[in-house]
Structure I
Amino acid sequence: MSPSATTRRASARIQIFFGQVRHARLAPVLHAFAYPAFFVRIPIHAMGPALSSTRLFGIDRPAPLAFYGVDHGDGQSPPLQWIRQQLRDAGLPDEGAVWLDTFPRVFGYAFKPVSFWHCENLAGQRIAILAEVHNTFGERHGYLLHAQGVPLRNGGELTAQKAFHVSPFARIAGRYRFWFHQREATPARQVARIDLEDENGQTLLRTSLSGTPAELSGASARRALLQHPLFSLGVIARIHWQALALWRQRLPFFAKPAPPTALITRSPS
């Protein structure tokens with residue numbers, strides 16, 4: 001889900017993507033669901049109060065839809081400063097544009113299972129993606145995905161060893177496989193897909209987030225609010241409802257371990 005070349009050339013603006021979340025458990029039982037969703041793309045390199053074009057969307061201020069920097073990174077540093085430091089620590093270029101795909105706060109509340117930081121070099125080429133994962137215990141962890149500074153291929157595979165507890169029905173073992181695909185042709189579409197496989201290479205989970213973009217405006221913000229007035233609460237409710245369904249199928253239950261000491265797992269492809 002990297003910004004298109006057209007988007008990069010245009011003035012940095014917020015976009016709302018309308019699409020779908022899909023999730024499938026393939027082993028040891030089959031269990032799948034899908035639901036409509038929306039997310040926002042924030043140009044972190046240009047972030048400021050004036051970035052929003054409507055009062056319905058706030059930047060670090062209360063609004064029906066809002067983005068707060070403290071919801072990301074280490075929760076303390078300014079987002080751009082924080083992500084540039086992660087790139088420097090990994091020996092990657094850190095001067096280019098940074099775009100964050102994330103769920104906004106809706107009426108003051110948000111739960112963000114995963115957000116994606118798309119990091120470019122000065123030539124506008126995507127050279128890293130940081131997948132920031134939040135669990136229902138208020139913890140967060142990032143997987144920095146890159147290919148040693150080489151531009152990432154559209155739709156190419158990236159991998160990371162699992163290091164962070166998300167579901168009580170999955171151990172901290174195995175690895176994630178990521179694919180990020182963008183289609184610039186009309187209608188534009190962005191897809192992020194994540195598979196979790198065990199130590200033997202068997203795929204256990206398959207998740208995807210997709211959407212088509214609309215520029216942030218009063219109309220697109222109202223559309224998001226009308227279609228998803230309780231979106232964040234719905235995400236939490238669905239997580240617990242699906243967990244109950246898995247528990248009733250008697251899946252093995254794993255207690256939550258201590259979170260990893262490092263906030264970031266650096267996993268070159």
Structure II
Amino acid sequence: MLIAIFITATTFAQAPEKMSYQAVIRDGGGNLVANQGIGMQISILKSTASGTAVYVETHTPTSNINGLVTLEIGAGSNPSGVFADIDWSNDTYFIKTETDLTGGSGYTISGTSQLLSVPFALHAKTVAQPVYTVNTFYAELGGYVIEVSDGGKHGIVVAMQNQGLSSWYESNDICNNAANHDVDGAKFKDWRLPTKRELSLMYAVKAAITTPNGRYWSSTEGFYDSAWFHSFSNDTTSNLAKNIPSNVRVVRVF
């Protein structure tokens with residue numbers, strides 16, 4: 001009797017949807033079936049290992065020197081059903097493989113395995129990603145969005161309150177402290193000092209983010225003993241000795 005061994009199934013995040021499938025083909029004596037045309041039928045079964053086939057296709061791969069065959073489910077011949085139309089989110093699915101060592105359709109080997117992580121990866125493509133608007137407060141992001149990219153899916157958020165006065169040397173400790181506490185109703189581990197450019201974006205909306213006047217540290221160093229600050233009193237920037245206390249307002253990227 002021939003034995004087909006399922007190894008991996010992964011997804012490709014582009015259209016059309018596919019799963020990469022590999023199997024090692026052995027004969028009844030456990031010997032590899034190498035360099036030989038193999039006939040295979042793949043079925044996606046719904047609900048149980050003996051459930052209804054929602055998708056069926058055939059393949060005729062050739063095994064390599066190690067008895068390995070590789071194919072892409074979703075790109076086979078004579079399909080029954082539409083692979084991209086499978087709703088992975090609302091049920092359990094199983095993959096059934098049937099194999100013909102001679103390369104035909106007289107399948108004599110059959111095996112069924114439950115699909116676990118693969119449907120989740122495919123379904124994740126259909127889940128809408130939140131879209132955010134610039135110059136808007138979002139509690140779930142931890143603050144006020146001062147810049148967006150990728151159509152509002154990514155951007156920069158500034159906290160709605162100062163984190164205190166400190167030297168530039170101590171500012172990293174303040175950022176780490178913010179990461180360990182709720183900031184504007186959300187807890188994140190990636191708060192940091194803003195860049196010079198990000199401070200300029202913050203200054204443009206300083207009234208909306210209730211920013212007191214004063215000097216604000218940036219993450220940009222000037223010399224070994226100085227760093228850039230932005231004055232929210234008169235919209236000027238310059239170098240300042242790192243040991244002089246200035247305001248810290250944290251930002252994060254989403």
Structure III
Amino acid sequence: MEDLEKQISHVEALDLDIVAKSQRLSTICKKAVDDLRFYILKNGFEHINEEIHFFKHINPHFLSKLYYHIKVYNIELNLGVGNYKTQIKYFKDELRKIDHYCNNNKEIWTYHSRGETDRDHQYFTRGKYDMSNGLDFESTFSDPSFTSLHGKTIARLRGSKDLIGYLNQRIEEMKSSPVTLQPEFQSLPFNGTSAEVIELCYALYKSKKINTDIKQIITGFGNLFDMDLKNFYQYFSNMKARKGERAKFLVLLKSAFEEALDEE
């Protein structure tokens with residue numbers, strides 16, 4: 001747990017956009033879960049109470065981190081670049097989904113948070129899949145040698161609590177710094193490609209010449225040029241794989257600017 005928290009803290013301190021950061025954190029958490037699974041399957045448990053403690057308290061800590069960062073990644077990846085009101089609505093819709101899941105699992109959360117133990121053998125040991133007791137659907141597709149009935153439920157509930165805080169924070173950020181254009185503003189014709197606009201946006205973002213997150217910058221330039229840039233993360237990933245010069249558009253702009261300077 002300590003090692004995982006150190007790795008998470010290290011990545012969170014890096015200067016990365018939200019999607020890149022959450023993707024890296026998801027990978028780190030997935031490896032931690034895989035390492036833990038390997039250790040448990042190799043060494044086993046000495047007695048039933050040790051197994052219960054693991055699936056009730058230890059494993060949910062790791063799985064909740066994995067769940068949280070995967071959800072942040074997917075939420076941000078699918079946010080799109082509409083106006084800020086549309087984005088706020090999207091975040092609120094995600095909050096409603098989380099709230100629905102939490103309400104449907106109040107009983108197990110209450111049981112866990114109150115420290116009750118009378119159903120531990122049913123809830124937190126492997127192979128106890130009683131369909132009449134609120135089976136977590138995902139658990140039916142998990143490795144039965146590393147899955148208890150409600151271990152993943154507790155993990156998802158813990159991760160959901162963190163997600164609620166994250167989404168509320170993102171909503172407040174949107175409200176405090178919306179990127180909007182004046183009603184009378186007319187978009188400018190742009191003869192280049194979406195990839196070129198995205199290249200420019202990332203350069204402005206990483207140079208900190210525009211002090212906001214990459215999605216806000218993409219939204220502003222999308223409005224400016226009346227372009228749909230919602231798949232900008234995929235464009236950026238493709239740029240990373242370019243052969244030869246990767247900053248093609250920026251090189252073109254530099255050359256054009258130097259040409260202008262040389263003109264009489």
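Among I, II, III, considering only FRET efficiency 1/(1 + (r/R0)^6) of positions 83 and 107 (r between Cβ atoms, R0 = 30 Å, to 0.05), which has the greatest calculated value?
Structure II comes out on top.
Can you tell which of I, II, III yields 2.8 when distance in nm of label points 7 Å out along Cα→Cβ at positions 115 and 195 is derived from it?
Label of the source structure: I.
semi-axes √(5λ) of the Cα gyration tensor in Å was computed and gave 60, 20, 14; which structure, I, II, III, did it come from?
Clearly, the read-out refers to II.
All of the numbers you see were taken from the coordinates with simple rules; none came from a lab. Everything numeric in this text was worked out from a predicted model, so none of it was measured. Cβ atoms are built from the backbone, for glycine too; each structure is taken alone.
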